[in-house]
Structure P
Amino acid sequence: TGAGDAFLAGLLHQLTQQPRLLHQPPGAAVARAMAFASACGAMVCAGAGAINPQPWPAAVAAFSGFSG
């Protein structure tokens, strides 16, 4: 369905925005990055097809209330 691709893309997006996540122990910042990635995957599952529902960061924020 593309959900795994969207999850990984969301996680990679967060890592490019916050490279320090790679060097931190699990905590709130890592949990937020995982929540963002999970929202990306959920949005694809809720849409039709595997390509068209791939979300942009602003769409993830609107979908999930994610702000960071």
Structure Q
Amino acid sequence: MTHPKDRRTLAQRQAVRQRAIRERAKRIQKSSMTKAERRKKFLAQSVFVVLLIAVIAAASLYIFPKL
């Protein structure tokens, strides 16, 4: 008796594999950002970090004027 999986034709197996590959490719494409988007995100992040550091520095100077 053959294994039930072996009853599927080679064409059917290949079709299933193709579909899986296509869906994976679509998912990867959706998740990846373009270079411009990544650069914009990086710039926004760095600006936020710089502002955060500036606020912390200003607050610490305000709290401890002359130590």
Structure R
Amino acid sequence: MQAIKILVRILNWNQIYEKIASTVKNVLSKKELQVEDPEFDRWCDKVVAVLEKAKKRFFNGRNLV
């Protein structure tokens, strides 16, 4: 638990969250920033699939997620 507290202090999650929220709000408010990119979409799908597989293997039914 102490490691998590240290990470939260180092990474400053609140600032990260605020920046991400601001970026998403900006993109959603401007149509010219909303450009479809099928190649990037496929890449994202692959990344998500790999992360989900890793999550399942790591937690292996421990109900921690």
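Rule-based calculations on the coordinates, nothing more; no lab input. A quick note: this is a predicted structure, and the numbers were derived from the prediction, not measured.
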Query - log10 I(q)/I(0) by the Debye sum over Cα atoms at q = 0.14, 0.26 Å⁻¹ from the coordinates reads -0.37, -1.09; which among P, Q, R - result: P
**Report entry** At a computed -20000 (helix-only ellipticity at 222 nm (-39500 (n - 2.57) for each DSSP H run of 4 or more, over all residues; to 500)), which of P, Q, R
**Finding:** P
